[in-house]
Each structure stands twice: as C-alpha cells, then as structure tokens.
Structure 1
C-alpha cells in the first residue's frame with residue numbers, strides 16, 4: 001500500500017488510539033525498531049514487555065519456520081506433538097516445587113482465566129462448591145478478558161465495564177513507595193500478611209478458592225518488589241486455610257527479573273503459575289499454565305479431567321516458539337545476562353532519575369523497572385489525571401526514538417503516572433546508557449514545561 005504513517009480514519013484497522021499518527025514499522029534488530037521512514041527506536045519496553053530475545057532474531061524465527069512447514073496446527077484434544085511435550089517438560093523441570101503439568105494457550109488473559117477455572121473445578125471435585133471467591137490484590141493487573149479484568153486491581157476500568165465484571169475480594173498489594181510504613185523491608189511482610197489474614201476472616205475461608213498475585217508487580221505498581229518474607233507468610237496463611245495460590249508471572253517471568261521464574265528467589269511456591277509475553281518473545285502468541293499433577297489426578301478420579309479447551313490449545317506452531325526461545329536462552333545464557341545487565345540498569349536509573357524534579361520513586365529488579373512521576377515529591381502527591389503527564393512524556397520520548405510503557409491510576413484509583421522500563425533481555429550496558437540518558441533528558445525537558 002506504500003503508507004509510511006496511518007492516522008484514523010485512514011485504513012481499515014480498528015486502531016487502539018484514534019488521535020495519534022502511527023508510523024508503519026519496517027523491521028527490527030535486537031533492541032531497535034525501524035519504521036518505513038528510516039527512523040530508529042530503542043525499544044525500552046520490549047513492546048509490552050514481550051520481545052525477550054530481541055527483534056529480528058533469525059535463530060528463533062528459523063526454528064519456528066521448521067515447525068510451520070511440518071504442521072502448524074492440530075487440535076489439542078486430537079494430538080500432542082514433540083515440541084509441545086518438550087516445552088512442557090523443560091518448563092516443569094525448573095518450575096517451583098510440584099508444578100509438573102503444563103498447558104499452552106495464546107495470551108496472558110486466556111491463561112489467567114484457565115488458572116482460575118482450574119482452581120474452581122478442583123474445589124468442586126473435592127466436594128467444596130462454596131469455595132468460589134478469589135482474592136486479588138490492589139493494585140494489580142491480570143488481563144483484559146472479563147474475569148481476568150475483574151481480578152485486576154484497577155478501579156478506573158470499572159467506568160466502562162463495571163456491570164460486566166465479577167465481584168472479587170481484594171487485599172492490599174505490597175507497594176513500597178505508597179505503603180505508609182516507616183521501614184517497608186522490616187515491617188512490610190507482617191503488615192500485608194495481617195491484611196490478608198483479616199480479609200480471609202471477613203469473607204470466611206470456606207468460601208475462598210484461590211489467591212492470585214504477581215510475584216513482582218508489573219505496570220500496576222511500577223515493578224514493586226515484595227518485602228522480605230512476604231510470600232513465606234502468604235503461603236503459610238493460604239495453606240492453613242486451604243486456599244490455593246496462583247502466581248501470575250506473565251510480565252515478570254521468563255528471566256526478566258534475573259531468575260527464570262520470579263517466584264523462586266522470593267520463596268513463593270504456588271499451586272499454579274501462569275507465564276506469557278517473553279515465553280515466545282513475541283514471535284507467536286503463547287502463554288502457559290503450570291499446575292500440580294497431584295491436583296490433576298484428583299480431577300481424573302472425579303469428573304475425568306480439566307474442563308477447559310480453546311481453539312489453539314497446545315498448537316505446535318506456538319509451542320515450537322517456546323522451545324526455540326528456551327534454546328536461545330540457554331545458548332546465550334540469557335537469564336544470567338539479564339541479571340547482570342539488570343543490576344546495571346537499576347543502578348543507572350536510580351542515579352540518573354531520583355534527583356530529577358517530578359521523579360518520586362524508581363523501583364524494580366533485573367530488567368523490570370518502574371519510574372513513578374509525582375507533582376510533589378515531599379508529599380508524594382500525584383499529578384492530576386487530567387494533565388496526562390505520562391502520556392505527554394512518552395509521546396515526546398517516542399518522537400526522540402525511545403519507546404517505553406505507561407501506566408496510570410495506580411496512586412488512588414484515578415490519579416498516578418508511571419513509566420515502565422523493560423527492554424529485551426539481549427540489551428547491553430551500552431544500550432542501557434543510551435536508554436537512561438534519553439529518559440533523563442526527556443523527564444527534565446518535560447517537567448520544565450509542566
């Protein structure tokens with residue numbers, strides 16, 4: 001068609017943004033993207049924290065192509081495949097204890113829905129149908145399909161979709177910048193565990209099926225890391241009350257925090273775990289649900305199996321991408337690389353950004369970081385949402401060739417501006433320097449104009 005840019009109402013695509021001109025992408029290589037006009041962009045957020053192995057990765061693409069020309073799709077109720085079996089075995093081999101069965105779907109939202117259905121079915125199989133409630137945390141994000149969105153601790157979403165959403169029980173998520181605690185590291189675990197215990201007592205443990213949490217919170221709280229001992233206490237509380245635990249590692253998993261599973265170094269041993277985004281590196285849609293074989297066996301002895309299926313369940317074109325990405329991770333020791341370069345990124349962000357006007361906090365671990373922008377650093381008062389500070393900043397940075405990911409509304413359910421940094425795991429220290437320098441310069445210029 002020969003277009004270099006598209007602005008609504010041009011074309012026929014249902015665009016996400018109707019007031020922006022979108023450049024047409026040409027190609028990518030590593031951490032860089034290039035549009036049809038020849039402009040380059042440093043992809044500082046890996047798209048939506050997806051492109052783990054970088055853009056234009058010919059090793060991964062070639063492996064996927066090998067599977068495509070063999071067979072791309074079979075229905076998961078008719079066949080399994082070598083790549084599907086291999087991906088399941090390799091993920092389960094390094095997963096938290098007991099997670100020894102895997103199912104593969106197409107997105108984080110889909111796999112979150114599947115995890116909740118698995119938990120609910122297990123309680124019905126056990127003869128405890130009253131266990132139908134799920135505890136989620138605020139702030140949080142678990143997906144965009146209706147129940148996954150219901151689980152997401154983002155109250156501002158209810159403006160449009162409230163009547164369609166399910167009622168979900170919530171408790172506070174560990175959020176260091178806005179915890180109100182004198183010593184988050186020392187007091188945090190006891191504080192948030194107590195809030196969870198109070199929530200369970202109020203609702204009645206016999207009514208609760210599961211508790212779901214992001215081990216490291218993604219964009220909803222700016223890569224907030226839990227206080228030491230938090231998940232040990234959460235696990236003990238949930239086990240004592242018979243509540244299943246679900247780890248949502250769609251954003252923070254697959255090496256992004258410097259460990260393949262973010263749950264592992266935090267001492268979180270969930271009953272189910274979900275992955276997505278970086279698992280396929282963006283080369284095909286792919287997500288994974290990991291569960292315990294002992295729980296699946298209960299279903300086999302009851303109704304006969306897990307009552308869930310979708311069109312692309314276990315499709316070999318998808319699972320081949322997962323195997324290719326794991327091979328690339330191992331060949332290039334990418335998790336260790338992410339840990340090493342991630343430590344450098346965290347240090348550079350804090351040194352360069354915390355002294356700047358409007359920067360309230362820099363949080364994160366590995367190659368996952370959040371920068372919280374505030375109107376008043378002393379009081380932590382957020383900018384009024386009407387000013388759209390993060391949108392303006394990221395628009396200016398995009399024009400200068402730096403792509404980052406925004407989040408809004410986290411501070412009080414309406415106000416709040418966050419910048420998420422989550423580059424491809426192949427990023428180098430030199431790329432980090434470029435990213436941080438562009439971001440610092442952009443914040444300085446943007447705050448001078450506020």
Structure 2
C-alpha cells in the first residue's frame with residue numbers, strides 16, 4: 001500500500017468517522033481539551049479520571065513491589081529466552097541500588113543481578129527506568145524473580161523458560177492504539193485469563209496512538225502489566241510510534257527507550273528490527289517504517305533486506321515466522337474507484353524474499369481489520385508458501401466500512417469489526433493460528449503442517 005495514499009485516506013476516514021460519531025483517533029489537542037473540561041478519559045464507555053487512573057497504577061505497583069514505587073514491570077524477549085531474560089521497570093524515585101533477585105521456583109536461595117539505569121526524558125517527563133539481564137538459565141525450568149533496592153524487595157513473580165520439546169503458545173495482539181485504553185485493557189485481561197498457559201506475547205505495532213504522549217504509554221503499560229510481569233514480550237514498531245505531539249514524524253524516541261530488544265548488529269538501526277528464537281520457531285521482526293525514518297536515518301529497507309537473508313539462513317529452527325507492522329497487500333477503498341487492489345510496497349519488497357527463504361508464516365497489521373489469506377507463493381494463492389495473516393485491531397481505533405475485500409482474503413472478521421486477539425500454537429508437526437473476539441468467540445482457525 002502506498003504510504004502517501006494511506007495517510008490521505010487515513011485522515012479522510014477519521015474526519016468521516018468524527019462527523020458520524022464513530023470511534024476515532026483523538027488528537028492530543030482534543031484529548032487535553034476534553035480531559036481539562038470534563039476531568040475524565042472516555043474509552044469504550046468507561047470514564048476514568050487521571051487521578052483515579054494514577055492511583056490504580058500505583059496500587060498495582062505497590063502490590064507488585066512490596067513498598068517499592070515501581071510500575072511498567074516487564075519481561076523483555078531476548079535472543080534466546082531459554083537461557084536468558086531481560087527485566088525492565090520504572091520507579092517514581094531514583095533507586096540507589098536497583099537489582100533483580102532470581103531463583104528456581106520454591107528454592108530458598110537465589111542470585112542477584114545488578115540493574116543499569118536507563119532513565120530518559122521525553123514529553124518533558126523523566127522516566128526513572130532500570131533494566132537487568134538474567135543469564136545462565138536452564139531450558140524447561142520454572143524460576144521466580146523480584147525487583148529489589150537496598151533492603152526493600154518486591155513480591156516474587158514467575159519466570160518460565162521454554163519447554164524442552166520446543167512447543168509453545170503465544171498471544172498476538174494487533175494495533176492497540178486508542179483514544180483511551182480501557183478496551184485494550186479489557187482485551188488483554190480476557191485473553192490472558194483464557195490462555196493462562198501462554199508462554200509469551202507479541203504486539204504488532206502502533207502500540208499507542210501518539211509515540212511522544214507519555215500519558216498514553218502509561219495507560220498502555222498499565223493495561224499489560226499483569227501479563228508482562230509474568231511472560232516475555234516482543235514488540236513491533238509502528239508508524240504511530242514515530243509521531244510527535246504535533247503529529248509530525250520524528251524518530252521514535254520513547255519506543256526505543258522503553259523496549260530493549262535483542263541486538264541486531266546495526267550501527268544505525270539498533271532496536272528498530274531484530275530476531276529471536278522461542279522453542280521450535282525463529283521469529284524475524286521487520287520494521288516497515290522506512291517512509292517515516294528516511295528523512296532522519298535513510299537506508300532502513302535496504303539494510304533489512306540484507307540482514308533478513310543472513311538471519312534466516314543462520315537459523316536451524318524448523319519454523320520461521322516473520323512479523324511486520326504494515327501489510328503486504330493493497331486494498332481498494334469504498335467510494336474510491338481510482339484505487340486498485342494489489343500488492344503493497346512492503347509486499348513487493350519482502351514477499352519474493354519470504355518465498356526464497358522458506359518463511360512459514362507472515363503476520364502483519366496496520367489496517368485494523370482481520371484477514372486470513374491462506375498460503376501465498378509468487379504473490380498468488382497456492383498450496384505452498386507462507387501463511388499470511390493480517391491480524392486485526394486490539395484498540396478502539398476502527399475503520400468501519402472502509403476496505404473492499406481483497407481477492408486473496410479467505411476469511412474476514414465479522415463486520416463492523418470490533419477488537420480481536422490471536423493465539424499461535426507451535427508443535428514439531430503443526431503451526432496453528434486462531435483469532436478470537438474479546439469475549440473469546442473464535443472467528444478463524446488456520447494451520448499448516450510440516451511433512
């Protein structure tokens with residue numbers, strides 16, 4: 001999909017939705033005016049004052065940390081989570097001796113890993129952020145960890161390394177950007193409750209609506225903390241992570257500070273793209289934001305094309321999975337006859353390479369609609385090639401009555417769409433994707449098998 005066309009259509013659709021009273025993105029000016037006038041945040045029918053929201057966050061922080069003023073506690077995905085884990089968190093105060101204690105579950109004694117100070121300032125707010133890397137873990141083992149500082153210690157949280165047989169269950173959440181994050185919170189909580197055995201989770205980019213707005217990051221972290229504190233997380237960068245408060249493109253400063261993802265060896269684009277192993281699968285997280293970053297740091301697309309070949313060739317995992325924010329197909333727009341369906345710029349760049357490298361499954365987002373395309377090869381439906389899934393929408397920013405179905409769409413979510421989430425189950429013989437509505441109703445089930 002051509003990005004300039006995307007932006008024009010996106011803006012036109014937002015204006016249309018505003019005039020019709022639909023759920024749309026709230027810009028920061030309107031967001032602040034509304035909260036100042038009414039003293040509330042409106043999202044999904046729930047009203048939440050900023051003061052009561054902050055007390056809710058801090059109540060959770062106290063419960064987790066036993067007196068330490070900690071929030072946004074998260075396990076970050078590492079290159080090999082079978083032997084390592086990165087723990088990140090924030091504190092309202094500067095911690096003199098931050099660290100993470102960890103032990104095998106139920107053990108009396110454990111070890112301590114000192115944390116590094118990764119504090120940063122954005123949106124005129126300083127985040128006191130810390131990170132510690134735990135290494136030398138044993139695959140298939142249950143551990144516990146807690147945040148400590150001096151003689152203060154939080155409560156123990158679970159930390160599980162991948163099963164020795166390599167099978168796993170992951171939760172996949174599409175774009176979570178919202179004009180208030182109660183719907184997102186409800187979706188994450190429900191998905192986590194129904195999938196207590198989930199090993200990790202993925203968020204497909206556009207985590208927040210505005211990448212510089214610190215209040216949106218606070219709401220996002222608050223929604224996921226009950227999940228992020230107990231299983232590792234793999235994020236993608238979306239275009240909304242690159243927007244400043246005036247809705248102009250900038251480098252994604254907050255995203256790059258918040259998420260210490262595995263190193264990719266890049267001199268220019270560290271943390272922009274990465275790969276990791278989990279059990280039987282090798283995941284390649286591709287950054288599709290080269291239009292947004294080209295003015296500031298050119299070369300993102302070409303660098304990734306070279307990296308992807310090396311990275312995929314180096315993996316011996318039986319399943320190879322690609323994750324991209326922007327989609328590989330171009331859709332027609334209702335009442336826009338000049339726009340034709342086809343392959344997007346992202347698809348033109350990567351689909352031939354996915355065929356060449358034997359990628360098994362490709363997950364995309366950005367269009368806020370769920371579509372199962374089945375397997376595509378040489379940019380056509382086939383009985384081989386990657387399974388292509390457009391993951392849908394997890395926040396409350398929706399595009400009703402916008403897209404015309406593509407000829408490649410095999411399954412489309414019920415219209416008008418609400419939010420959704422996915423599960424990804426991998427065994428030695430089969431990869432299975434299921435899509436669910438917020439209440440747990442399954443709307444799609446797709447699988448591919450290894451010979």
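Here are some notes:
- When mean count of other Cβ atoms within 10 Å over residues 200-207 is computed for each of 1, 2, the largest belongs to: 2
- Parent structure of the calculated result 17.4, 50, given that Rg and Dmax of the Cα atoms in Å, for residues 120-311 alone is the read-out and 1, 2 the choices: 2
- Winner on mean count of other Cβ atoms within 10 Å over residues 192-199 once structures 1, 2 are ranked, highest first: 1
- Identity of the structure behind -11500 (criterion: helix-only ellipticity at 222 nm (-39500 (n - 2.57) for each DSSP H run of 4 or more, over all residues; to 500), calculated), options 1, 2: 1
- Given 14 for relative contact order in percent (Cα under 8 Å, 6 or more apart), calculated: source structure among 1, 2: 2
Laboratory data are not the source of any read-out in this text; all were calculated from the coordinates shown. Note that the structure is a prediction, hence the values are computed from the model and not measured. Cβ atoms are built from the backbone, for glycine too; each structure is taken alone.
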